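Got some structures for you, see below.
What follows is calculated from the coordinates using simple rules that are stated; it is not laboratory data. What you see is a predicted model, and the numbers here were worked out from it, not measured in a lab. Cβ atoms are built from the backbone, for glycine too; each structure is taken alone.
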Structure 1
Amino acid sequence: MKKTGVIIVLYNPDLEALSRTLDVLCPQADIICLVDNSTGSNIDALTPRDNVHYIPLGHNTGIAAAQNKGIAYLQQQGCHYVLFCDQDSICPPHLLDNLRASFEALETAHLPVAMVGPEPKSYHTDKT
């Protein structure tokens with residue numbers, strides 16, 4: 001099976017919310033890469049997880065630079081699929097399985113596909 005990685009870019013994250021996101025994604029992903037744009041972090045307070053890798057940048061490099069660091073790491077680890085999340089993303093239980101299945105169905109149908117993604121939903125307005 002092709003490896004799946006997740007990149008979560010951090011900036012002074014709410015550790016409780018981040019922990020909930022990791023609870024959902026860790027069982028689904030081969031590797032989760034936390035890229036931290038914070039100048040100081042309390043990330044050590046998180047429960048350690050075997051498939052989570054932490055990259056502290058020490059300052060705010062911006063989301064694109066942080067994502068690029070995460071991509072480079074996941075490529076080195078042999079990941080074929082990558083999901084980008086924010087530190088406050090709320091992910092449904094089968095998100096990665098569903099995204100992989102959608103991507104593979106499009107490939108099987110010989111359709112040109114570069115990416116698939118979830119439909120964002122605001123939990124404040126309940127709108128997509």
Structure 2
Amino acid sequence: MPRTVMLVDDSSTVRMQATHALSAAGFRILEAKDGVEALDKLEALTDDIALIVCDVNMPRMSGIELLEALAARGGARPPILMLTTEGHPHLIQRAKEHGAKGWMVKPFRPELLVAAVCKIAGTGS
């Protein structure tokens with residue numbers, strides 16, 4: 001059974017590219033356009049999420065705000081890989097303080113995204 005990755009990005013192009021790369025590597029993809037939609041889907045979800053891949057700058061709720069909301073909920077949560085155009089050290093530090101396990105800057109190479117997801121999710125693929 002394929003592992004599920006939640007992909008949170010307001011860019012349909014990024015979601016399409018990441019979905020293509022990760023699906024080809026055997027992952028099932030659940031998409032959300034922003035942090036609010038991601039939280040809604042996580043609340044309703046019955047499947048385990050192996051990893052969340054999340055943008056930083058999104059409308060309604062940013063990726064950092066999503067990290068903060070997930071941390072505030074407590075309990076177990078999937079590891080999170082930030083995939084963003086941002087590379088500011090203070091943002092990276094803030095994300096890591098709220099539980100981000102990795103940070104990749106867009107544009108991304110598909111094979112590097114797959115490698116990072118496999119490493120963080122512990123799939124070894």
Where is relative contact order in percent (Cα under 8 Å, 6 or more apart) largest, in which of 1, 2? 1
I have 2.4 for distance in nm of label points 7 Å out along Cα→Cβ at positions 76 and 108, calculated from one of the structures 1, 2. Which structure is it? 2
Figure out for me which of the structures 1, 2 the number 32, 31, 26 belongs to, where Cα extents along the principal axes in Å was derived from the coordinates. 2
When distance in nm of label points 7 Å out along Cα→Cβ at positions 52 and 84 is calculated for structures 1, 2, the one with the largest value is 1
Have a look at 1, 2 and say which one yields -9500 for helix-only ellipticity at 222 nm (-39500 (n - 2.57) for each DSSP H run of 4 or more, over all residues; to 500), as calculated. 1
